[in-house]
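Asks: For reference, the structures are reproduced in the following blocks.
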Structure I
Amino acid sequence: MNRQRPQILLFKLTLISALLSAVALPEMIQNAAPFWMLIFFTYWLIYAEAKAVYTLALMLGLLLDLLHGNVFGQNALALIASTVFILNVKKSFYVSNLSTQQVYVFVASLIYLLTTIGVHWIIQGFDFSYLTLLAPLTGAILWPIVHFLLAKLKR
């Protein structure tokens, strides 16, 4: 993070993820789309030194809840749970090759998915599209592309 402050990068990443989440896609593709905010926030967590990351995860999750009209706190809880995992593997994540990073992104996305499905199940019952189960896989597959593009943005 030599070239810009971490807060500016986080703001840029938040805007990009909000725009990607707002793009209208066919329902089948939309259901299997990765958790963009999680992927961009993961990149920021790994490559930025910042404090109060759980507070930032809470605020970003609440922002997602407002933008998507979800149960208030659902994405916040999921993003915080995934952040705990990413911070636990941060040192390993930073020095790992892309395929190992993809596994970490998959596990973080799986934590995010299970948290959101759990909250959804408690509040509204077990009613969701099974294509949503592909979201962790698509996030892991897209990680190398996102990593490359964000490395270019960071400079």
Structure II
Amino acid sequence: MKNIIALLIFAGGFYGWYLHHQKTQAEESLQAARYQLAEVETSTAARRAEFQAAEKAMSIKTKVNDQKAELARLQTRLQALSTERSSVQAERQAALGAIRQKFIGRTFPLITTGGRDLGQVRIIKMDDSGLSVATTTGVAKVLPNELPQDLRSQFLYSF
């Protein structure tokens, strides 16, 4: 009987130790699982932040590409307008030249805005830089800003 009681006490102690050991291992496993879960959550948060940053970057990249396309369209339009402007300016210069050619040979009295009296002058040459006129004393160059306002308008010199 003593042996049975001793055996029961020994078996109870062993079983107690076994249960305590199992509990300790379960707690350690639970602690390791909690640590791994925390690491996974941290990693997930980092990946989520990376994903959001990548989404922002893609959004910005899309906007940049849209702006580049708009810029290319505007540059094409600007080039077309520049070509058109050059064409219109050439036509304007040709028209001004044709109109001004009609005044060559015309004679009239001329007093410049500076007060210089050239007397009766005859137009020899007319261009954008001014008039070349023949006077009784020789040939003179009259700049557009030296012409009186009425002659400036008549000869199509505008500033």
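No lab work stands behind these numbers, since they all come straight from the coordinates. Quick caveat, the model's predicted, so the values are computed rather than measured. Cβ atoms are built from the backbone, for glycine too; each structure is taken alone.
Asks: By the measure distance in nm of label points 7 Å out along Cα→Cβ at positions 42 and 138, tell me the structure among I, II with the highest figure.
Replies: Once distance in nm of label points 7 Å out along Cα→Cβ at positions 42 and 138 is tallied for I, II, the winner is II.
Asks: Let me ask another. Rank structures I, II by distance in nm of label points 7 Å out along Cα→Cβ at positions 34 and 66 and report only the one at the top, that is, the highest.
Replies: When distance in nm of label points 7 Å out along Cα→Cβ at positions 34 and 66 is calculated for I, II, structure II comes out on top.
Asks: For structures I, II, which has the highest computed value of mean count of other Cβ atoms within 10 Å over residues 74-81?
Replies: Once mean count of other Cβ atoms within 10 Å over residues 74-81 is tallied for I, II, the winner is I.
Asks: Out of I, II, which one gives 160, 31, 21 for Cα extents along the principal axes in Å as computed from the coordinates?
Replies: Answer for the origin of the read-out: II.
Asks: Now for a different question. Name the one structure among I, II that Rg and Dmax of the Cα atoms in Å, for residues 82-129 alone of 15.0, 44 was derived from.
Replies: II
Asks: Suppose you compute relative contact order in percent (Cα under 8 Å, 6 or more apart) for every structure in I, II: which one lands on 11?
Replies: II
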